[in-house]
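Scrolling down, you'll hit the structures one after another.
No value in this document is a laboratory result; all are computed from the given coordinates. Keep in mind that this is a model prediction, so the values were computed, not measured.
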Structure P
Amino acid sequence: MDALESLLDEVALEGLDGLCLPALWSRLESRSPAFPLPLEPYTQEFLWRALATHPGISFYEEPRERPDLQLQDRYEEIDLETGILESRRDPVTLEDVYPIHMILENKDGIQGSCRYFKERKDITSSIRSKCLQPRCTMVEAFSRWGKKLIIVASQDMRYRALIGLEGDPDLKLPDFSYCILERLGRSRWQGELQRDLHTTAFKVDAGKLHYHRKILNKNGLITMQSHVIRLPTGAQQHSILLLLNRFHVDRRSKYDILMEKLSMMLSTRSNQIETLGKLREELELMSWCAVLSS
């Protein structure tokens, strides 16, 4: 993607809630692959103008300033050997800047979650003219509205960002399923744990979340893989990591890869049997016991 495509993509991925200017710069700074332009003031003004004149972008004033967006790396403490996230300290719960407020059966076809959907004020006409000419600079806009100024992509842009170029834009998802998909889009490469979605974000029973996850999986919109966290106490928490297709990363541990190689080797042996010594030699392992205990 070029710079402008990446810019629109970041706005679209933030969902119906949208994002304020500081959050936009934060998203672009942490974007992967890296955003191609330096986020200097003159670049920010150029990007602002691109958003202000784009017909698929709307601007709103929310009743309260948007809290700062805090990004956290889920894989910062992951053990590459085992694929287990080694939590060496008690997890710090970050404020959820986007609490779930689902929009249900909207007559205009709007889907997603938005805390101030009914309260926020559309100020797009103050940002640009009907001829798509900007009415204010970025500095002027931020001075006037601050972090109450929210940038939101159109429904079509948001849905396309979630389903990718291969997805069917005519596919109609239940509102609940769409909100899960939107949540995954906002998490980018980090993904969301199914356990966190049903206990913390949506606060519903596991069965309901599982049902809507199956809808997304059946339509080929998400990927799933096991995820294990080892707590400071030594206990392990098991869950399922959900990702949009476009952000899928195979995070299999070296142990999983080793087991796959072992299975393939045994499938070529007579009666699928081989001695530990021979397997260890072919797999170039110093200690078979060490592998099993990892």
Structure Q
Amino acid sequence: MQVWRQVFGAGYEMFIRTVREGDKIIGVAPLMIKDNNAYFIGNTDVCDYQDFVVAPGREKDFFNILLDDLKKNDIKTLDLKHVRPDSTVMTSLAVVAEVRGCKTVKTQEAVSYEMDLPSTFNEYLESLTTKQRHEVRRKLRRLTEEGNIEYRFIDKGPALDATMDTFFRMFVESRQDKAAFLTERMKDYFRLLVDTMSGIGLLKLGVLELDKKPVAEILCFDYNDCIYLYNSGYDPQYVSLSAGLLSKVLAIKDSIEKGKKKFDFLKGAEPYKSHLGGKEVPLYRSQVTL
């Protein structure tokens, strides 16, 4: 949130509200205002899904206080995207808003993919369809036959900057739409995000190397029992070896070995996500007219 505000926040008024009861925080609303409309801080280009932070059981109190505050500040619309079906926006805000007589509109605009992780990589492979299990094993075998394979994660230190330079190159070369996406401003955002997440111990920048040469990289965040796949890139010279796909497979393998419980592919309907076992989660835009 702070990183997005620093790079992209011009033109918006930050509207961050913390609701307290005594010394206890009931909830936090990370919002921004433009033209009398309120939005989550961020945008859908770089934020996969978002939500309010609310203490369990206090959702009704929190949203009533928030909606009162928004109305007092002459906010006309609360326009929130994207949100999961299990978000407080969908499970609580919509109910509170309707009770208050506010018009609410829910529109599915995207999908995300995630999966629960088993205790072993073999169990994971067995959970795939017969075809996909065969494909993953075949591709892994072919890659290892090409030379010495190393898959490692960089989370801090001087190597991070150089690794990000390689990541940017692969990101641009691997897909035409990614090349258009990665403007200089977006590079600034990624670098600041990586530095920030590294500083609080949430960064996992995975590097797949073939004979000491990086052939794919994957940018993940490690929070609690879940690994979040934020973005990735690969060297097109190694497309025949499925370097991009296998960097994700090896990230899943590492997550299982580290005892993680969930792997979140985040937003996007790329076919590889379901091929690797991801289950679709709808993402919505929720609009509340105050």
Structure R
Amino acid sequence: MPSAADAHIAGAETQSIGSADEAVLFDRIAIEFDVAGGKTFRAVEEADLKVAAGEFVAIVGPTGCGKSTLLNAAAGLLKPASGRVSIFGGPIAGLNERAGYLFQQDALMPWKTAVENVAIGLEVAGVRRKDARDQARAWLKRVGLAPFADRYPHMLSGGQRKRVALAQVLIRDPEIILMDEPFGPLDAQTRLIMGDLLLRLWSENRKAVLFVTHDLEEAISLSDRVVIMSAGPAARIIGDFPIPLARPRDIGEIKLDPEFQALHRDIWHILKKEVLKAYPGFADGEAE
């Protein structure tokens, strides 16, 4: 297998102009934050990234490199200092209502049951309460939680809460799904189960996904492409690797595939250097 590093680092440097076939386009965006003393901190520098409709793209990079910042720009929560963000070929005007956002920590309301939490988005959008809750129960069944529909969040395990949160996002049928380390707080076994569940649900309608993770194995297992960000500040996109592994995938088994292992080796060769920059006390070669 040819080295993915040779073929796809340069591909991160240029992207085409936005079109209706591109769910998300970052066109040379820079993102800054105000800091003390009237100064600015540049978190992201001239990032170019395209996510096609129906594509699953994972972003990896060192801690603090701006991965979540890019998600927030796609959600319309942040406005770039320069460059352009487009959604299906058009600009973002305020919040991106075509996207659903799943955070690392769920936003379940503790005084509402699982079914009430899942239904709330539809109710806010004007759907009748009974209809919204009927749809919510159907979604809880799809994520394996039908028997737990009337339980409150404190009565659910971490994995169960995460499935409620996933249903809460997907019930509104967003065209774009933004996911910020959604499985990070879970134990290793539950992460595998959640990964398989996510892929099963995604395969049913293939919405565009932009998925941030620190876990390279998770990124390769789930995605169509893995994008690498450099260490910050002024982080850039420095690598873009297609993941040609066949679908459907078993998250627990695919890591044994020689092609998976070759992809992991090529991506880690680049990512490791950036991770080490985030820990200046480490000499090159001390972290594996």
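Computing percent of Cα pairs over 27 Å apart, for residues 62-197 alone gives 26 for which of P, Q, R?
Numbers: P: 38; Q: 58; R: 26.
Label of the source structure: R.
Here Rg and Dmax of the Cα atoms in Å was calculated and came to 19.4, 60; which of the structures P, Q, R was it taken from?
Values: P: 23.0, 77; Q: 21.0, 66; R: 19.4, 60.
So the calculation was done on R.
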